[in-house]
Structure I
Amino acid sequence: MLGASTKAVGTIKHANYKHYSLDLNNSKSIDNCAKRVLKNNSQIDVLINCAGTSLEPDESNKFSIAALRKDLEVNLIGTIDFTERILPIIKPSGQILAVSSMMSSLVDFSGDDYPAYRISKTALNMYLRTLAYRLKNITVSAFDPGWVRTDMGGKDAPRDPKVPADEIYALTTKKHPTGKFWFEGKIRSW
């Protein structure tokens, strides 16, 4: 079990747990973290990419190239860079799951707020779909946690963080079709 984050994880204690710092906005950090993970010489059962940032002002529907560049760097490019570097150590029967968003759906398009965030998560979904086709023995999934009470989601969000955490656990501990977008334990529209 390993974790990589931009913040200290706190008091996670487990014999097989290792923690690495990672800044998905920095290619050198991605390279260093990937090298440390690969050097560990372990196989990964499940990789969960849960990076997410939205650098637009609250409720903004104004398009910002600067925000788009930053959101794409973290939500898409950095996530792809790290994933591609550690693909060799993901078990053939393993899983890759990335936290996407309800705001990325092209079918259930719900508004014009946060355009850079929406674009970055929609692009992440396309990466996951293409990765699912490339990898024959690894299950690849996008996961929509819904609107969750977090620093990013805010205190008014209806979902407690434990609910999507339990859904991710359930999804990654059972066999399911690859290349799908999941919400509340069911396949949802892209």
Structure II
Amino acid sequence: MKIKLAPEDEQHFINLGKKKIYLEGNILKVIESESSDFLEYLRLAKDNDTSNRKKRLEVTRQVQEQNKELQTKALELQSKADENDRLMDELKVALTSAENAKREIENDLDVLQKRTQFELIGNIVQIALYVIVGVGVVVTGMYLFAMATLSTETTLIGNTWSNLFGILLTNSFSIIGTIMGVKYASESRKDE
């Protein structure tokens, strides 16, 4: 079916064409005319419509390509974000594991230090007791020997024996007090 316009209508479209305003679309295929001026308008309108369609098609293609690129980049970014999240989770697990291992090592070291200190203190006390008992036995033996032989030096040995026991007793308490003080100071320093 073809459409024929009135000459006045054709003239209105020709005037619009002078202002670069043309009809577009499939309507151009069904309009017919006998006026050469209007046929020229229709030819220009068809050329303009074809050109505009090509431009719109090109813009559509560009937009589609840009959308594809953006989608690809978005997928890459999402993939990288997922990888970063996975690495962060692994780092958190590793950090927690390292902190737990550190606490265990510190506890083991603390137990080892306390055991070593306890053994050292035990050895010092044991040696101090051996020395005290040894000196006490030797001096007591000398005093008993002097009394058995009816020596005149028993008074001097008795005083020495008494002084020596006093000094040994004082030194033994001093050693034990020093050891306990060092132990208490090292424990309170760790608590802080």
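As an exercise: helix-only ellipticity at 222 nm (-39500 (n - 2.57) for each DSSP H run of 4 or more, over all residues; to 500), calculated from one structure in I, II, equals -32000. Which structure is it? Structure of origin is II.
A value of 23.1 for mean projected area of the Cα convex hull in nm², calculated from one of I, II, originates in structure II. Which one of I, II has distance in nm of label points 7 Å out along Cα→Cβ at positions 15 and 175, as calculated from the coordinates, equal to 12.9? That value comes from structure II. A value of 80, 8, 5 for semi-axes √(5λ) of the Cα gyration tensor in Å, for residues 71-166 alone, calculated from one of I, II, originates in structure II.
The value 19 for relative contact order in percent (Cα under 8 Å, 6 or more apart) was derived from one model only; which of I, II is it? Clearly, the read-out refers to I.
Rule-based calculations on the coordinates, nothing more; no lab input. Computed from a predicted structure; not experimentally measured. Cβ atoms are built from the backbone, for glycine too; each structure is taken alone.
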